[in-house]
Structure I
Amino acid sequence: MASRSPTPTASQGRTPRRRPADRREVILRVAAKAFSGSGYHAVRLDDIAEAAGISAPALYRHFPNKYALFAETARSLADALAAATEAVPISPDDPTTELRGLLSALTAAAVDNRRTGGIYHWEADYLIGDDAQYVRAIVVAQHRRIRGVLYACRPDLDAASADLITAAMTSAVASPATHRTALAARQIVALITDAAMSLTDVELPPQAPIDRTGGGLSPTSKREVLLAESIRLFAARGFREVTIDDIARAADLPPSGVYRHFESKAAILQAAFWRASDRVTAMISDALARAATPREAIVALVTAYCDMCCTNNDILAVYASEIGNVEPRQRTELRAQQRINVEEWAGWLTRDRPELTPVQARFLVQAALNVTMDLTRPRRRPSAERVSALGLRLLLADHTPGGSHRVDLGQ
């Protein structure tokens, strides 16, 4: 009788699995996409491990917890931005060329990181200690260099205006990382760099006094009070840090009173987002009703949106950082409505500037919206009139009537 061959062991008969040399980099890339798309709190380490093709214990060998992984992705993104600007030669005799080079390099970095660059919207909210200082140092150094070159181009600028224009420029060139509209990378870089450069000689109106008293009457409906107080708490502390008890106390209700109107905290967030989406849609209709030409439509849209952002910046800040906490189907529907609104803006822009394709117009609209949202988030935000001037310049460039660089904001 022929002897039976021994049964192959687990190590025989198949090629052993090799650990990829760049496993840490793979984890970081997957994590950056997840954090960018869903926000910090909505991401689970098990999901990142699965997407990276590794086990959860293997991921923990590289990163002890979610915060450590998030901090490393934010540092990596900051490093990429620093490398992009450091490669641009300093040109004291030609500041315009240097400025264009810096903005082009940052736009290219945003295009390279379109699936991961959304982290910049909320890294300041979640980074702590040395991580926050590390990223902030890079952001501040980048801002100071661009501002210094801008000063060389326009020595007449006052400090506040130079800071505001610099912030608008950097927000504009980061905007390709905030949406998924398709266009060749080379065309994106050229289009957005030109738009950001158009801000170099924008004429800003004087800073108008801002009413911070929060005037007006508060709603009496318990549902409306709950929504208003929830948005305020989410903006101040983050969705995950706010409890139903916190919301109930702020609304002067027992916790059971919250559940009479909303089945969960996530349901409150979802209702708030739809309320914000409805406001934007209504704002577009109202603005168009006041316009008689495509140019008037664009001016009305920009000024109305800036006004809304300045008076409702809490909900917009929450939308930017907490959209990942809405259930996937609702998140998809919200983003679909957002795309419809962007296409409405873009349609009027192409009517006013027929040299633009619809896709190019959408990129410019996204840049203007991103700048508006970013500039109205800080506590010491500029007036709506100054933000409107920047948004209009991004959309219209030097295509104002008679070739003038000024845009009439009077409505």
Structure II
Amino acid sequence: MADSGSAAGGRAPTEAPGWADVCARRLSRHFLDRPAAAGRVPDVVAAMGGAHAQVMSAAELSVGLRTEGTTRQDVRDALWEERTLVKTFGPRGTVHLLPAAELPLWTAALSAVPMPASVLDRSARLDGRQTDEVVEAIAAILREGEPLTVDELSEAVIARTGDWAADPVMPAFTGMWPRWRQALHVAAHRGALCFGPNRGRKTTYTSPDRWLPGPADGVPHPTDPERALAELVRRYLRSYGPARPRDFARWLSAPRPWATGLFASLGDELRPVAPEFATPGDDMYELADEPAYPAEPPAPTVRLLPYFDAYLVGSQPRQLIHPGRAAERALSATGQAGTTQAVTVGGEVAGLWHQKRSGRKLALTVELFGRSTRKRRAEVEAQAERVGEILEAVHTLTFGPVEAGKHL
């Protein structure tokens, strides 16, 4: 991962960092101040803590903005040809790209995260035994053959487990899904399932054991749940720190008390910090081996971040990253970040942007909050050009209001 380093004249780790210091470190760790060298796609995805991929073009853009010369095709090649990335259900049970070599770490950690209470009626839920049975069936089915569509997998799971798995109890976009589908992301978290290549417009699922190459980096990753969870805390704080246990809990969609206990279990590996912007008594933590903050934060960088970019989703406090109008325009009603495509300046949301694609043409609209300078517009134009390169399109840029709704 990128490291800010301990430059001469840097601010001592024990001194209270300011907001600009924290933003500078996070931007560096995310390769958003200076992109990583070409060919480091898995390293970049690791530093992000995974790239949100519910909207695949957004994941391609997130990775491309952080890596020199990378296009969407490079990300696709890493995923489907080189298989150095894997598409699976990651933090919060949402679709992510993760480094393939680190999948054992992620499955060990995510399988041990307490699941939030189901919103389904008790009569519609899977119990623990049924969940285990479905996961075991999925693992066996996918190890046996080629990638399957969800309908093909559904038929096979029901045949192995029984008619109860077919009960249409889960509300879906159209109609109802069968009961077993509640365990789909659980199967991924336990290492039984990942995404395979699309078959036409249809998603497929496959077994990581069949799909992914064996470890090639020579680095053992912890598969013990306790060790894996501790490593996940370290990685989160390296990329998003300083942070509170509840920030980590929100990132994983996990209970706050559990996260507080997990932080405490790391003992002297973590140190409490009191940034200038922190609320008194609201403890924030960083890794005890963090170097000094840079004496002079780098000049503000302009970035056009896509939907659910990892930097926006994982960073806290929300109200500082989304100052003024940004909170109203870029956050959901529940305070969720990433539901819009955001223009950031120095790590803070300073506008919105929208894209509309037609073949090879990409029309970009950018709305900047407040007064914009000629220099700021030139920086946006440079970013728009990079977005076009990543998405392999001929772009046009218009400055004006963005009317697109939030992606929920």
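Read-outs throughout are calculated quantities, based only on the coordinates presented, and are distinct from any laboratory measurement. Please read these numbers as outputs of a predicted model, since none were measured by experiment. Cβ atoms are built from the backbone, for glycine too; each structure is taken alone.
General observations
- Ranking I, II by mean count of other Cβ atoms within 10 Å over residues 318-325, the structure that comes out highest: I
- Taking FRET efficiency 1/(1 + (r/R0)^6) of positions 102 and 270 (r between Cβ atoms, R0 = 41 Å, to 0.05) as the criterion, the largest value within structures I, II is that of II.
- Given 0.05 for FRET efficiency 1/(1 + (r/R0)^6) of positions 54 and 294 (r between Cβ atoms, R0 = 30 Å, to 0.05), calculated: source structure among I, II: I
- Per volume of the Cα convex hull per residue in Å³, the highest-valued of structures I, II: I
- Which entry (I, II) yields the derived value -21000 for helix-only ellipticity at 222 nm (-39500 (n - 2.57) for each DSSP H run of 4 or more, over all residues; to 500): I
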